[in-house]
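Following are the structures in question.
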Structure P
Amino acid sequence: MRLKLLLLAGAAVLAACGTDDAPSGVSLNTGVGRIRLANATPDTARARTINAWFDDQPAVPLTANLAYGASTDYRPITPGTHEMNVRRTSDTTIAVFDAPLDLTADSDYTVLATGVSPDLAPFTLTDDNAAPDAGAVKLRVAHVAPSGGAVDVYVTAPTVADIAAETPTLSNLTFRSASAYLQLPAAAYRVRVTGAGTKTVLLDTAAPAVALTLAAGQIRTLLVLDKPGVGLPLQASVLVDRNP
């Protein structure tokens, strides 16, 4: 049994619902949607850690003390119009942002807290947690590093030491944008992020290591982030969208 946040008739209530037979992060035909929040703002002055709730109801929190690069689990939510209220943990009178949401039944969403003050803002993604083909995985890259500029992304085998002769897997990904899901064979991968049109590596998941050994059926979102406090070197965080 897992606690799920349900918003019913405009009132948030906690309800225990059994989903032991369902893969994680997969919307069922239940008439509700699912949502999660990731803390992707490097603004340690205003949002070192964050709290969040829905529809001005802090007594029913979505999360508390959510650290940089971390995310909540998916939580069920009734379809329709809602507002996600995100606040600084150390002083919840300080608003990070209020995110208007228009949510559809049986859809999954990721809300990313992004940017730095005075440009703190939500970046909302609609997730595709449909299972990949047999023996495959799905990987999406979200660029939420305000210092990164436009970037190219190289997804290679870990043994590829030099990308000089490689073609970018994704080109010209800009801040607050995300790729489509890449469907790849289940395997280990190395992701390098460069300045767009260059081979200057801004992020390499081999140093420091980021777990990108993906088993069949898994779906992941890789966040490209600033360092805490803003700036280079870029870093990565991997969100678990689905496990089979």
Structure Q
Amino acid sequence: MINDLSQVLRNILDDPALPEPLRSAQIEFDHPTETYAPTGGLRTINVFLYDVRENVELRNSEPIIERLNGQARITRAPLRVECSYLITAWPDGTGQAMFLQEHQLLSQVLQALPAGRSVPRRVVYQDACHLLHAQRISRQPRDLLRAIPELELCEIGEAGLCCGSAGIYNVTNPHESRQLQQRKLDNALKVDPEIIVTANPGCLLQLRAGLAERGSTVKVQHLAELLDEASAP
């Protein structure tokens, strides 16, 4: 069964219709130890099965009864299992291009795999400065959010504006930092979101603090948290 599942995943990720850079990446199913390195040093997506367990929510204790020629054959219901994978991307570039390719690969893999659990929430995405301005990463996180079933992604005004965290800026320049924080929250709350999503811990803490000060019930979550919720069995 495991081999069959691995082959299904390989077929999905080896699809020639996939976009670059994923299309030309090799697919491996190895244990990513500290000394792991992709075969030949090539661009690689490694898919590691790290946990197999019964899905108790889908457990069926009712036996299966088949009747044929006046005889009954009784068998146990099939066991439903959950297979959890760790997916890592190994780019073949260098410098900033390497980090950008890593984000692109992971984004494309998550979009290529079958959609998981629906998350019926209205969300906005907060661009972290180091991603947007330094690495020019803006579309990929949004693509991941749009791939979540029933999630509504709303854009906000001044989306590229810093939230005021910016490393230690909120410590060295607290007044200016708070002005940026409030301006960012004003823009975000105009579209009435349930969740503000960001990919940076500094942004997350900055926005949570501002929302708590306002007594708002809007949540702030890291992108990884929302993806984990959407991919849960």
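A short reminder: the numbers here are calculations on the coordinates, not readings from a lab. Here the structure is a predicted model, which is why all the values come from computation and not from measurement. Cβ atoms are built from the backbone, for glycine too; each structure is taken alone.
So distance in nm of label points 7 Å out along Cα→Cβ at positions 52 and 164, computed for just one structure, reads 5.2; which one of P, Q is that? Checking each candidate, the match is Q. Looking across P, Q, the calculation of Cα Rg over 2.2 N^0.38 Å that yields 1.02 traces back to P.
Each of the structures P, Q was assessed by relative contact order in percent (Cα under 8 Å, 6 or more apart); the largest value belongs to P. Which of P, Q yields 17.8 for mean count of other Cβ atoms within 10 Å over residues 132-139, as computed? Computing mean count of other Cβ atoms within 10 Å over residues 132-139 on every structure in P, Q gives 17.8 only for P. Which structure, out of P, Q, was helix-only ellipticity at 222 nm (-39500 (n - 2.57) for each DSSP H run of 4 or more, over all residues; to 500) calculated from, if the result is -10500? Structure Q accounts for this read-out.
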